[in-house]
1. Tell me which structure, out of 1, 2, 3, gives 0.65 once FRET efficiency 1/(1 + (r/R0)^6) of positions 31 and 311 (r between Cβ atoms, R0 = 25 Å, to 0.05) is calculated.
2. Starting from the value 19.5: which structure in 1, 2, 3 was mean count of other Cβ atoms within 10 Å over residues 223-230 calculated from?
3. Can you spot which of 1, 2, 3 the value 13 was calculated from, given it is relative contact order in percent (Cα under 8 Å, 6 or more apart)?
4. Upon calculation of helix-only ellipticity at 222 nm (-39500 (n - 2.57) for each DSSP H run of 4 or more, over all residues; to 500) from the atomic coordinates, which of the structures 1, 2, 3 produces -10500?
Structure 1
Amino acid sequence: MAKKKQITVHNKSDRPNNIVLTEHQIIEDCLNIEGQLPPFMRDFFIYLKNAVALSTRHAYLNDIHFFCKYLINETNLTTAKEISQITVDDFNNISAREINRFIGDYCTRYIIKEEDQIKVVENHNRSLARKKSSLSVLFKFLFRDERMKVNITDGFNPIRLPKPQPDAIKRLEIDEVAKLLDILQAGESFTEKEKVYWEKTKLRDRAIIILFVTYGLRLSELQQLNISSFNFNRGEFRIFRKRGKEVLMPINKSCEMVVKEYIEGERPKAEELDDENKDALFLSLQKKRMTARAIRNLTKKYTAFVLGSANGEGYSPHKLRATAATSLIQQGFSIYDVQNLLDHDNVTTTQLYAAHKKNIKREIVKNFEWIDEEDN
């Protein structure tokens, strides 16, 4: 078995090495998928590379690869035995009806047979909508590129997505956040076995939770943080958002305190770490950068104590993002300020977190009387 080559980063950009390396791994996976897909899609691969975010490119390629497997294994639309052998003529024989059957029937529930198990996969409408979007982008491009004679996407069935309901957004209330911070501080809710682990990571875990509920960071934004991301003299830290946006965030006293306490009192010293993890902010007990999965499990574990749910069935980092948004709005900040802080593309997303103000009109007019009862 060939030994896996070690990857070194020769970085001339302003972005940290860990982000460059993460993107490199996703790009490599994209190239691997493209190598399996039919050659006539090559111009489409170039289009994706320059037109959409890297994560979107990866998702689209996975969906198209899945569709091509479906063409070979579940239909008579191609005689190809391998995905790379599917021809553009095969695609020209595909009708909108076939796409609707794939998305509306096959994708809703299918079976994956593996060596030692059978996996049943069910998709809800949001997942189906993404698969439809991936194929729509592909077929529209092939039509514009004159590889397909007809634009069949007009015949794709609509997929109804539930309208987001503000009251249904899961989040912690302000008093629950206070309880969560007390648990992190004192560790009184833990078993003796859990306390042993908590003693080793309590400063790290508190810093993670406070950053989440203060700034509403996305999981990837927090996981990618480095020590060099923070400039305490200037009172700011740097994060990298979707589509490679670099943003400087002001750091308040609480966050500065918990991050410094973790770095100085609990995080392994630089000489104990390998080069890859020397700058990583949040480290596992194995002295490696924490994975996104580990951070997600951490937030679910701690919030489960607050919610009274089973261990590990608490809230995800995304729900702590919702917690930050609603807490800021409750403190009186405008939805436009919160939109800016959380990097929402559309203010209507931020408005969903203002559910507590659904009776604001009633409160306004109640306290804005032009005629006193005594005058009447």
Structure 2
Amino acid sequence: MGVEFHPQNNGNTTKEAQGPRCESGGPLILGLQPSALVDHVAKVDWSLLSQIPGERGGSFPVANEELKHILSEVNTHILSLPNDPSSMKTIAGGSVANTVRGLAAGFGISCGILGACGDDEQGKLFVSNMSFYGVDLSRLRMKTESTAQCVCLVDELGNRTMRPCLSSAAKIQADELTREDFKGARWLVLRYAISNLEIIRAAILLAKLEGVLISLDLASFEMVRKFRLPLLQLLESGNIDLCFANEDEAAELVRDEVTSGPEAALEFLAKHCEWAVVTLGTNGCIAKHGNEVVRVPAIGEANATDATGAGDLFASGFFYGLIKGLPLEECCGVGSCSGGSVIRSLGGEVTPENWQWMYKQMQTKGLPVPHPGK
């Protein structure tokens, strides 16, 4: 018997639109994204990537004028996608937003976003897209500044290069956070960024007062490379319960250590975090919890169109496994299925058809299949 996709589509942010919530009324998973972000995702030829600042494959911040220049150049470098009339997508984005949207849409887990967005067209798009899937936006502050944007450039092989523009964007500040923001949540999802370090630290302090577990994504190899010391201080604080790193971020994390490589990075993270996960692209992932270490293969890499959101959706599946109390290997298995689902189309939002693909993969592997919307 097939599994049907039922998105939590209520088109609003009322209490009834949020799906199942924990007893205290808050979402189980709360994502901190200080600045709401809109992604412009396009598949482009290599020549455009060679013309913009920063290394290919990473996430390098740009000023507003540079963002406008890149967007103006996209149309002359765009590649048409097979079986997809849309060569460019504009959707709510950001790593944390991708993760919580995936949890709400594909897994039926109650989620919320804590942050700020601008009272502009981009802000309205962010709100519309996230609330379509029942993500709780009651902690999203509306401000007069503009909403942050990011250009996600995807090459012929599906590798993505990101250029976010966060200057002058609407952003929640550390002194605006309250303990009430974190009540009822089981997990707080964070993404490392030096520009958000003050709010990250404030959020961790308040969340821990409420007994909330903390997850940290290492964001990008450039961020780890340039701001490794503050990251190490975060990890060594003992407040990070779960850490996700991809292979490039892992390499930067242990570059000054005696031993290097993904396994060394996993051991390094596991010294400070209860759960440590290193994703390895086509080679799957490795994870550690306590004394248990597992290695799980990737799923769906042969059909990769765009790697945007692969790590974010992996996290969605992994969180689903944790919420359901699954063993570590099965948490990684669900993560591999959900990470594989998003790379089959453009952008960090999984299509209904690709959720169906994921459910079938989970059934085949004997993993518990969610029934969102039921």
Structure 3
Amino acid sequence: MTTPRFLLAVGTKKGLWLATSEDRKTWTVAEPQFLMQEIPSVAIDTRGGRTRLLVGVRSEHFGPTVVHSDDLGATWTEPEQGSVVFPEGTEAAVERIWQIQPDSEDRPEVVWVGAEPISVWKSTDGGATFELNRALWEHPDRDRWAPGAGGAAVHTIVPDAEDPEQVHVAISAGGVYRSTDAGASWTARNHGISAYFLPDPSPEVGQCVHKIAADSEGRLYAQNHRGVYRSDDRGDTWVSIADGLPADFGFVMLTHPRRSGTAWVVPLVSDWERVAPGGRLAVHRTDDAGESWRSLDTGLAEPDWNTVLRDAASVDTAEPVGVYFGTRGGSVYASADEGEAFQEVIAHLPDVLCVRAAELTAPPAGAAHDAGQGT
């Protein structure tokens, strides 16, 4: 089997689409998999000399789980008893897998999952099985967390590339939490983030964070319900970097894998008008850690009133970095030059929930056991 150079995975409300390319300009789109099942999360794990595709599948009949493929989706593997299952005594059931996040290159078997209800899970076998993080599940702040519009979930996990003990999570609606002991304990880290629409405009707990990301030097960025922020001290304090943007509402936050200070957002008018300002969908990029922003819309449809959801955008690690996103109108766009120009890769899909892209350097590890999940 010949491995393509680039892989693009698109999870939608009604299935998974995979596209491959040699140059990020011409794409070959395969037939959909898991058709009529919701795909809220995807990860492409290229660590440890292999390519593993991890997919969060939500079936109305079988429920949610994580399946994986080591042959670019030709076959899929899942434990017979499921991969993400609450222990006995918790009296809880997983509703949706919101995030699948491989850890650093130095920890190739570690994969994190964020789920609904609000919970964090960790795998030490490459994403085959996951164990509930009890410290967050039993956190004393839990009774102050509330569902966001999409549900009560851990939707973002950011492991620290340098420090294996440190990891940040984003909870909707709870805020940013940090662990400095590999998940044994968690502390809210939202100082400086404004929630002027709440009775307490500066709550440490209960913030509605939409997405966080870390740049190559560990600086954190956050897109909140209202507000765009940066933290230079790993979440201890946050400062606004929304000046220069057409709006401070949105869901997307991306960072450059190698160049510190570069980040991308996709602004929407407001929480009351979740559309692109003036119907002009655009990606905005900063190259100076939020001191200034550029609007990038070359190649994008106009007008376009669609929303881009928090995980429906990603970057790859090529040079220059590729930027990808999908809309609730079913269009998927790709840029091979950090957002300077986009092209439509796929159109007329169901609602796009998640997008992931990767440059592949390793051949498939061989056919996995077919669990009957794929098509």
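1. This value belongs to structure 3.
2. Only structure 1 yields this read-out.
3. It must be structure 1, since only it matches.
4. 2
All of the numbers you see were taken from the coordinates with simple rules; none came from a lab. Worth saying up front: this structure is predicted, and the values here are computed from it rather than measured. Cβ atoms are built from the backbone, for glycine too; each structure is taken alone.
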